[in-house]
Structure 1
Amino acid sequence: MDGNIVKIIVLVIYLIGMVGIGYAYYKKTSDFADYVLGGRQLGSWTAALSAQASDMSGWLLIGLPGAAYVAGIEAAWIAIGLGIGTYINWKVVALRLRSYTEVSGDSLTLSDYFENRFRDNTNILRLVSSIVIIVFFAVYTSAQFSAGAKLFETLMGIDYTVALLLGGAIIISYTFLGGFMAVSFTDFIQGMLMFFALIAVPFVMVAELGGFGTAFEGLKQVDPNFMHLTKTVGGAGTISFIAIASNLAWGLGYFGQPHILARFMAIGSTQQVKKARLIAMVWVTLSLAAAVFVGIFGRLYITGIDDPEKIFMMSVDTLFFPVLAGVLLAAILAASMSTADSQLLVTASSISEDIFKKYIKKDATDDQMLNVSRFSVIGIAVIALIIAFDPNSSVFGLVSYAWAGLGAAFGPLIITSLFWKRTNKWGAIAGMISGAVTVIAWKQIGAISSAAIFGLYEIIPGFIIASILIYVVSLATEEPNQEIMDEFDDAVSKAIK
């Protein structure tokens, strides 16, 4: 049997399995709370792996190896920033957010939490946070659809647009059916698959190249600076401070990603967070390192690639026999699907809970909320597919922009809301709006300006300006009432215990 046919069969079996899980959880989903947060029943392993799998996305197997293929070990600065950000997020944010969202009105969504935390009766926080989620998640989800389409295009030789629609249909189907638990369980499976695929590829590749010694000698021939952390490939200069700071700043984005924070909110108890943190850190450290090495050694193994973001899939296609190649290529789908499904679910939850119930039908029943959530999945997916229709779209670029927007809009507010009692709703509104607007404006100005400062990753100015405005506006306006102060103390106390 033709090797490509075998790979396609393996992928089809995998996809049928994912849809089957969605249908199984469809039968178990009894109400809206189950659909959007799984009744807060995630175990440590599922919480950890689903958080990291939904976090890394197709970017981990496509965008990051592609960046390393072009720039060499310089891409490791991004991995270092992400590793540090992951640890701080689990160590600092997870416990308090799990406790606070339960204490503060049993909040189901991030918008819920902000409104309940600050007693915002103006509904401005809920509306702004919903708009931010919808806008940036549409871009983020489009990157995942693009990653899946590139796989189908490369493997099956089919048109990019057809491949895009095929992958999108699969992701939509099981997210539509099963909700949060289906997404989390499939993310757990997909996280394991991504991990083993990433570990396997660089080791087999190095063996084919003749061992690590031979490989490293070969990389020196590619470019003397290819394995130098502080020197640029293709030139004698050093990497600029702006470039290093921009790469490390990816770690700032963690504090504001709703699809990751939802796992913290859904974990079974605060006692399970420590174990989940350990699992997450092992996974993310090894996976990020392996993804960088795929790109680095791939530069020797396969030369002259038109699209560097295809290095992982092209390496798998040549390194392994068809059945195993099919399994490892499924990891790309796993990476894309594990993020896209989480983002679709968070966005759909925001539309149903924060817009439909708040502004359209305040007495909506659970069944109506479920239906709105499910059909919102389709609506947002269609928008994401439209954004991804350009076959030259960069997975790395799309993820970078959306990551910055969410990180700057929500990250500073998440941290201050959990650690500074004096934060109030006016500071929260100012911080959220300024973070999102700064990212958009910085990106647009950077596209037309040659000034070096606009080469700085937009999350940095966005995060700084949002943090300053939260602090200044909160101090300049009335302090929170005693009820809010007491609730803060209660949430912190329960998190510590």
Structure 2
Amino acid sequence: MDGLQVISYVLLGLYVLPLVYITIYCLMQLHLLVKYKQDNEQNEKPDLNGHRPFVTIQLPIYNELYVVERLIDNITAIDYPKDKFEIHVLDDSNDETVDIINRKVEEYKAKGFNIERIMRDDRVGFKAGALKAATLRAKGKYIAIFDADFLPKPSFLKDTLPYFEDPKIGIVQTRWGHVNQNYSLLTELQAFQLNVHFTVEQRGRMAGNYLLQFNGTAGIWRKEAIDSAGGWEADTLTEDLDLSYRAQLKGWEITYLEDVISPAELPIEMNGLKSQQFRWMKGGAETAKKMLPTVWKSDLSFPKKLHASAHLLGSSVFLSVFAIGVFSVPLAFVIDDLGIGVQYFWIFIISLLAIIQVYYVANVKTAWPKEKKLKMILKFIFLFPVFLSLSMGLSLHNSVAVIQGFLGKKSAFIRTPKFNIQTIKDKLKGQIYLEQKIPLTTIFEGILALYFACGVIGAIYTAQYAFLYMHVLLTIGYATIFYLSVKHLATKP
């Protein structure tokens, strides 16, 4: 075997192994879909029988001048006796947000609301640190948490609190809605992905009696569950996922309410989306590193451990997506020399078919507003390949986040700015919240767009078409991510 053959087989291995990982991940998703479809039972809502327990509502805020007023107005509209809840605005801000919060707090105090602005001397621990400090001051037996861009319905507490009548329930999580899903293709694609998590994944895990997660907002905790699990910790960027697992390993259960929707604002510009993705991907890796040994040492059943591992390692799939993309270009030009026809890769088409089914059910069957069936199917046929392409384009950025998470590199909690933009008529504002310079990863995304474009040109020139479709998607994905990242940089007013 000559040197070129050795290199060719190495390339084949570097392509196939990540592909196997992706296939396993997709099959785990398909299994959750099966559980989801089997779960035909509607949650029978318990009755509080007139009992109204005292609740603390926590609003963690950091520099949200465009949406904080809307948030406080919305929370004070919750349909619950004023003497049965308190509102704690956990304000770590250092811009005009401070003045807005002070004004709104005084306004609603004058109207008889039990509302307070809680400040810290520093941002130690970021959101987790703010929640940890504020929990000590919470008088409620239950603690509801909302991020700055969320707009829970007035019935939120009445819809969620009855489930705590079961003493095993430690957390009730509601489904995220999207107030600006139709703003642009970018927001449409984000909703497309989030709908999978908030239907098939969350309810599928609950139906299978697997471990779920609190999503950081639009949910409510039994304070005892927070305390018994060790409280909020800031050693990961996904403090919500971390505490969720610690609480469940202590015996608490999570109830997920798919039919209770809490609307929120999706990021409308690429760099904001990237900061959110970076936090989720890196935090997921950090939490996996922290919690997986505990999960496997626990007395959970093997299926629970397996699904918990797939859940915690979900962000790692981007490493495989990035790898198969990079190694597919040189492999395309040597695969024929190895005597391996492209037909041998068709076995992996099951992963694509599985994930298509998951996304179809989550969106067309469940989350999307019901329209004519043909129109919804055509919309899905358009969105899915576009989503696939942009997901590939984000794989470098997300892979860097995952690697940093596993290596233990610490970074600040970079919150995702929101601008109170819901319709196409609203204009992007907030130069102070936009990315100011081009990050190094964005430059590499531009280089990778050219790399895959060369792969497309080379395939056409040499008539090696095995990976052509994938390379077209990769070219479009990386080019789009690069273009929007530069386009959405802050400009001089």
Check: With relative contact order in percent (Cα under 8 Å, 6 or more apart) derived from the coordinates and found to be 31, which of 1, 2 does the value describe?
Finding: 1
Notebook entry, point to check: Who wins on distance in nm of label points 7 Å out along Cα→Cβ at positions 69 and 373 among 1, 2, i.e. which is largest?
Noted result: 2
Note to self: With mean count of other Cβ atoms within 10 Å over residues 101-108 coming out at 16.4, pick the structure among 1, 2 it was computed from.
What the structure shows: 2
Note to self: Taking distance in nm of label points 7 Å out along Cα→Cβ at positions 125 and 461 as the criterion, which structure among 1, 2 has the greatest value?
What the structure shows: 2
Note to self: Quick check: -16500 is what I get for helix-only ellipticity at 222 nm (-39500 (n - 2.57) for each DSSP H run of 4 or more, over all residues; to 500), calculated from one of 1, 2. Which structure matches?
What the structure shows: 2
Note to self: Quick check for you: by mean count of other Cβ atoms within 10 Å over residues 53-60, which of 1, 2 is greatest?
What the structure shows: 1
Notebook entry, point to check: Which structure, out of 1, 2, was Rg and Dmax of the Cα atoms in Å calculated from, if the result is 23.5, 83?
Noted result: 2
Checklist line | Among 1, 2, structure where distance in nm of label points 7 Å out along Cα→Cβ at positions 109 and 189 as derived comes to 2.8 | finding: 1
Checklist line | Given 17.2, 50 for Rg and Dmax of the Cα atoms in Å, for residues 21-76 alone, calculated: source structure among 1, 2 | finding: 1
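Values quoted throughout were computed directly from the atomic coordinates according to the rules given, and no laboratory measurement underlies them. Just so it is clear, the model here is predicted, and its values are computed rather than measured. Cβ atoms are built from the backbone, for glycine too; each structure is taken alone.
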